[in-house]
Structure I
Amino acid sequence: MDLLEILFQPYQKTPLKFIVLEGIAVVFGLLSVVFSKRDNILVFPSGMISTLIFVYLLWEYQLIGDLMINSYYFIMSIYGWIVWTRKVDNTNFIPITKINASEWKKAIAFFMSASVFTILIYFVFGKWENWISAVDVLTTAIFFVGMWLMAKKKIENWIFWIIGDLISVPLYVYKGLYLSSIQYLIFTLIALLAYQAWKKKLNKPQAKLLK
């Protein structure tokens with residue numbers, strides 16, 4: 001069995017349009033992460049295209065936790081777009097910064113709230129099944145915090161992305177979404193590089209949002 005056969009075997013009974021849409025969503029998702037690494041405002045429109053497609057696909061697959069993540073991404077992309085375009089003076093936009101002690105407390109509270117909310121959603125929709133549901137709750141909460149911190153241009157967002165991506169790689173393999181699993185593996189590598197790239201720009205306001 002060659003690599004392509006392994007990758008596409010789970011899609012044998014999947015409508016072609018779903019396969020094509022997932023491929024498009026993956027491409028725009030990767031572009032979004034690359035733009036984020038470069039501190040480029042295009043992170044948001046590219047990410048919004050990807051998340052909208054995934055919302056549709058995940059609804060069809062009835063993967064509620066993942067659907068919630070992508071719906072939240074879309075909303076936070078709008079918020080992030082607004083935040084990133086704020087200026088600290090007539091020339092420069094807000095810089096990349098670190099979160100302080102108060103923001104760490106908010107991040108922890110956000111993580112706990114997102115976990116509880118996701119658990120409630122699973123039970124309301126009757127989707128809590130096994131350990132996969134518990135892992136979905138964990139990754140949902142991690143990604144919720146990561147997206148919030150990215151929208152606020154906090155360097156620690158990459159720590160959350162790295163952790164969540166590493167968990168998602170084997171999780172999506174188990175779910176049979178191999179293309180998405182490969183996407184998260186690439187996300188992990190880009191996030192590691194992005195953390196280093198953002199460190200070099202820490203506390204340095206930028207004059208351009210398109211780079």
Structure II
Amino acid sequence: MSQDSKRLLQILTAQPVVPVVAVESAGEGVSLARALVAGGIRCIEVTLRTPAAIEAIRAIVGEVPDMVCGAGTILTPKQFTEAEKAGSKFIVSPGATVEVLDAARGSDVPLLPGSATPSEMMAMLQEGYEVLKFFPAEQIGGAALLKSIAPVMPALKFCPTGGVSMKNVKDYLSLLNVLCVGGSWLAPKDKVAAGDWAGITELAREAAGLKAAA
């Protein structure tokens with residue numbers, strides 16, 4: 001197993017759910033991170049879907065030392081470099097391109113590349129990646145697809161993201177090839193907008209109590 005895969009294993013197995021969030025300001029990101037930590041969740045993926053994402057990552061890294069902050073929805077080498085410079089501890093892409101993989105090769109920050117099909121998974125194995133994002137999970141076959149992949153590609157471990165919620169999370173976490181899941185339900189837009197940090201802490205506490213089989 002590569003060093004990057006080992007580092008991702010350490011990060012992703014620290015909790016059963018990695019919140020996948022979009023924030024509108026650095027301050028909002030810091031408050032959200034603190035609320036999640038209070039509930040027992042110590043890893044977060046801040047997606048580059050808002051203009052504030054990079055500053056939020058930088059602020060979380062600087063002000064919430066108990067939170068391992070990663071960057072998500074990385075689509076280009078430029079975004080990879082920006083996230084790296086902001087202090088991201090890991091980087092997540094919804095898929096994988098030659099350009100993004102090249103950027104990752106020159107970085108000390110581990111990449112969690114997305115895959116959706118057996119061919120993509122095989123390609124990632126050939127590139128040395130054994131820890132993958134499975135995206136969009138529910139829309140492409142869900143837990144049933146991952147279960148069928150396990151005996152065919154036993155080296156692979158996954159973080160399913162996309163359509164995962166408290167209704168189906170245990171289906172994923174029961175699989176031996178699932179390390180954790182990515183979920184947006186821990187930071188609902190209405191609670192974030194209202195500053196309901198206590199409510200988010202409760203959601204985090206519920207998620208932190210889940211158990212992964214892997």
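Readers should treat all values here as calculations from the given coordinates under stated rules, not as data from a laboratory. None of these values were measured; they are calculated from a predicted model. Cβ atoms are built from the backbone, for glycine too; each structure is taken alone.
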- Item | Structure from which 2.3 was derived, distance in nm of label points 7 Å out along Cα→Cβ at positions 123 and 139, options I, II | I
- Query: When relative contact order in percent (Cα under 8 Å, 6 or more apart) is calculated for each of the structures I, II, which structure yields the highest value?
  - Reply: I
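I have 15.9, 46 for Rg and Dmax of the Cα atoms in Å, calculated from one of the structures I, II. Which structure is it?
Among I, II, the structure yielding 15.9, 46 for Rg and Dmax of the Cα atoms in Å is II.
Name the one structure among I, II that mean count of other Cβ atoms within 10 Å over residues 147-154 of 22.4 was derived from.
The correct label is I.
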- With mean count of other Cβ atoms within 10 Å over residues 91-98 derived from the coordinates and found to be 14.9, which of I, II does the value describe? I
- Of structures I, II, which gives 1.8 when distance in nm of label points 7 Å out along Cα→Cβ at positions 19 and 83 is computed from the coordinates? II
- Here helix-only ellipticity at 222 nm (-39500 (n - 2.57) for each DSSP H run of 4 or more, over all residues; to 500) has been calculated and equals -25000, so which of I, II was it run on? I
